[in-house]
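Undergrad: In what follows, structures are represented as structure tokens.
Every read-out reported here was derived from the displayed coordinates using simple, explicitly stated rules and does not represent laboratory data. Because the structure is a prediction, the values reported are computed rather than measured. Cβ atoms are built from the backbone, for glycine too; each structure is taken alone.
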Structure P
Amino acid sequence: MKIAIVGAGAVGAALTRVLCNNPSVAAVSVIDKNGTVLEPLKQSIQSKKLRTFRLGVEKEQALATIIKSFDFLISALPSEYNLQLCRLAIENGINYIDFGGDDAIYEEQLAYNNHALEQEVLAIPNCGMAPGLVNIIAMSAYEEFDSVESIHIRATGLPVNPIPPLNYQLSFSPAGLINEYLNDVHIIHNGKTTKVKAMEGYEPLTFYSEPDFSDLEAFYTSGHITTLAKELDGKVKELDFKTIRYKGHRDIMKALFELGFDSDGIIDIRSNLTFKELLIRQLNKKLPRGYEDIVLAKTVVSGVIDGVQRVRDYEIVHRYHQTYDLPAMMACTTIPVEIVTELVHEGKVTRSGGVCAPEFAVDKTEFMKRLSEKGIEISVNEQTLNETADAR
């Protein structure tokens, strides 16, 4: 495989490391307009597979020349660039992948479905951890049940040693984080898709397999399960996703928004800086970054198998990934993309072209198998209805 990655930030660099370690990948080209990040990337990875190009996405013709013989174009840029790069990949007959997370942009990408079918290429947005990994687990579980009543997904990446007051560290763009906290959330309630406000639906949460991480909270955030909500509308009674944080994080962020830092209003006409941009800038400046993190993800599915009511709990607890030298969140975000490229390249997919989310594009059984082989383990605990009632 020959793979082009646009974006050499934290996610792009992590993905480059993963793909350069993959024996089925022959070449990786990383494209970024910021030349200062490219040389350190080459020095840190030291792979003969890797080439870098200093180029901005506005130079579409030059970009097309670089990627024309490649198998995949992967966007590791902020989500506002994904529509343009999706179109560019399809126009050049190249499979496309991104990390997604923006519902409006995904909807616009779907407009390229017919063109992708004509070109016989797959465009697969939303391939990170959430959306991505957790969606594939949920859809795989749904297909194993004869009927499903509810699917509840809770997931996060957290610092092992949190620093007050926010008790959080940056893994991705703070702009994306703020969008998750502000945009409306798609869920299924009483059998129908509906929208709820982000940061509502508060609940305390305990991860029983990790008792040291007991002081947790969860609440709605956007951009994670919209594709699942559309697919399962009318098929399940309840479906939702909530982000996990240390207790107190949500109240601080809500207070900042109530003070006006969710506003696109301009603070100062001389700078053109908005209140929201100031918040994003300060989060980027003040929140720590580091390797000491942990991924916690839980998908609880309730339904019927062989006439018996069952509750099945799929759980991921993942720490620093020694094989890839990656923080836990980066591993759980980039390894799913690696697996999707493998499955598409090998033809282990459910369709030959078009635009769709990964849970509808790849062989889910094979995906789960490879996930375990690459060091991300999913533990499964199942109880029948009677066992559940006894436990209570």
Structure Q
Amino acid sequence: MSRLLPDRPLGVAPGSVGDYRELARRRLPRQLFDYIDGGAFAESTLAANVTDLAAIRLRQRVLRDMSGLTLSTTVLGLELSMPVVLGPVGLAGMFATRAEVQAARAAESAGIAFCESTVSICSVEEVAAAVADPVWFQLYVMRDRTYAEDLMTRAAALGCPVLVLTVDLATVGSRYRDTRNGMSGAGSFRSRALRGLDLGLHPTWARDVGLRGRPHTFGNLEKAVPGAASPTDFAAWVDGQFDPSVTWDDLDWVRRNWPGRLVLKGILDPDDAREAADRGVDGIVVSNHGGRQLDDTPSTIRALGPVVDAVGDRLEVLVDGGIRSGLDVLKALALGARACLLGRAWAWPVAAAGERGVAHALAVIRDELRVALTLTGVTDVADLDRSALVDPPGP
């Protein structure tokens, strides 16, 4: 992604979410930075998520009374201060000390929701104990259904109001960066050597996260892999747990085990969106997994409009992928999204500056959204539609 957000010296405080990318790159070992930054295959979908958003033009309007601006909204029955959610990011606790806790605190302070990943370093119990408001929980469908049921039970017991079921991981996408940097094949001599050199070149990370951020196990999976001592051990178990036999009928099993709202993450096709609505789910996330699964699929912003047209108001449509600014949020809402999930837009800041970085990034997005609403003449995010865009993208 360096061609999209070029590396540049930052001698002053970051002014945009994109600025945190360079700060994260400097701080993190290469394997971890590539894990955040990279995508599948040649990363064309990863790039399109950003470039297609940037190509959309806003319709500037003038001489309107904009004194009563409203950014707050309701998403899945929950009040949010702005239409943004911190989406699930796996392995985040390796980017900063107990990063999921830090990010959840920043989200709560900003009045938005945080979604805990199945493969977070901090367990859902640890994150929930750090905040007053219940967090959302993201689940992968696993071969070991008993353990998946246990995860749902744990999340429900903590009052998690929303289960985000990721449905686009029947197999792991081919990620060339992970091969080049030694993250794939982590047990080989080459990978161990690359990892050792990488860590030696990042002593600040090694001190703050490598030593002070322990334990480095996936907190939600410890019972599933007794005796595992590192993320590498857990990763081997997780990779073998993605279940290619999952079908729409498995939603009945989820419903039997989950009492709250159910959202499917990983929808790109209008026919799949219609099926989700027919199956009675509460919401969907238009998502290509941040460009990390199947390359050469549509960007999420191009997929969004046709999906919204297919389902109307039968369920709530959220979107992720390439959202880096308040302008991006406005564009997504104008195309019919209820809210946007952020991934890299909080992973970079937490890696660079912890809770303070995430809080600042959210403040930047809020201010950008306020400015964008004001200058497009829309006083309430709920009133955004395609009339706010000069040339909405087609299918």
Structure R
Amino acid sequence: MKVLHTESSVNWGGQEYRILDQMNWLVANGHQCGLAARAGSDIAARAAAMGLSVHAVAYQGHYNPTAIRKIRAIVKRHGYQIADCHGSRDVMTQAFARDLAPVIRTRHLSQPLKNKLHRRLQWRHGSDAVIATAQCIKDEILNKGLAAATRIHVIGEWADDAFFDISGRAQHQEDVRAEFQVPAGDALVAVVGMLRGDKAQEHLIHTTAEMKRRGHPITALIVGSATNTQDTYEAELRALAAKLGVTDRVRFAGYRDDVARLTQGADILAITSTAVEAQSRTAPQGFASLTPVVASNIGGVAELVRPGETGWLVAPGDARAYADAFIAILGVPDKATEVTRRARELAEASLRIQPKMAETLMVYDALINKRTTS
């Protein structure tokens, strides 16, 4: 199968990480795969470094004639059988090549969709099918009448194999605490994600201050770097930590390639997002790592993080609720162990890439076969 993935964003985050995960899996399993992306974008650079085929397309505006001509030429020249589009600009560009190959619109964000006439036309006539990365996204599409239920396929998140390998977990906990100079007696709470407003890492800093006030000090480990469009956010987080008097309890790790090691090294994994979150890649990563997950009840997070069963849910931005959950985990370790065990079982059963890509290939195959037989 020859698959073209497209992405018009210039930033790097969970969405882009998922795209490259899929592409690497496809290539490893005997398929041909290419990426259409903006020159100079983070995803284009990372894909090229991995040896993946990259096509530079200047995605400027939703109906750019130059980009449309370029993408049509790419599909023809390389014989791509299907296009899986991940951004709004690239899917609208690809819509003008639907006669050459079926188009899938993959939706990663849980934010409300606009219901204007031209948006309805885009959704109904610009693609052959939709992949939603969470059930809540499918529900939003249906509520706005943008696509029929039969055209929408929910394929959620997964964790890489590195998170499932817990053979070195005890050593990771020791090494990570030493690396970040975590004071003896402190629990280490990590949050992983790009530093930007909707990921809301400031709420872990507020919770760190709340835990200090309650006499249960923690060390917060903030893993990730700022996006191109929010490059002042880290400075704002550092200023907040200073204002709240917890600079000595907050660590900034920057962008890291050893997220599995850091996740297993933490005592608790926090998801602090306040907007646009789907299921969150961090949740299955925490589940696989046997690390307790405390998450804001936003978007599709509750589809995986189920209170008392696989994790702890709190109201978005509620530092007191986060602190309550942290204390519950640390104060009743046997119960926390039972919850993380069930979370790990869920991850083993359904949160690996293999079953998710099997579902994806079924969507691809159905569209390609429909096109070739019609």
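Undergrad: Of the structures labelled P, Q, R, one was used to calculate mean count of other Cβ atoms within 10 Å over residues 110-117, giving 12.9. Name it.
TA: Comparing all candidates, it corresponds to R.
Undergrad: Can I ask one more? Quick check: 27 is what I get for relative contact order in percent (Cα under 8 Å, 6 or more apart), calculated from one of P, Q, R. Which structure matches?
TA: Q
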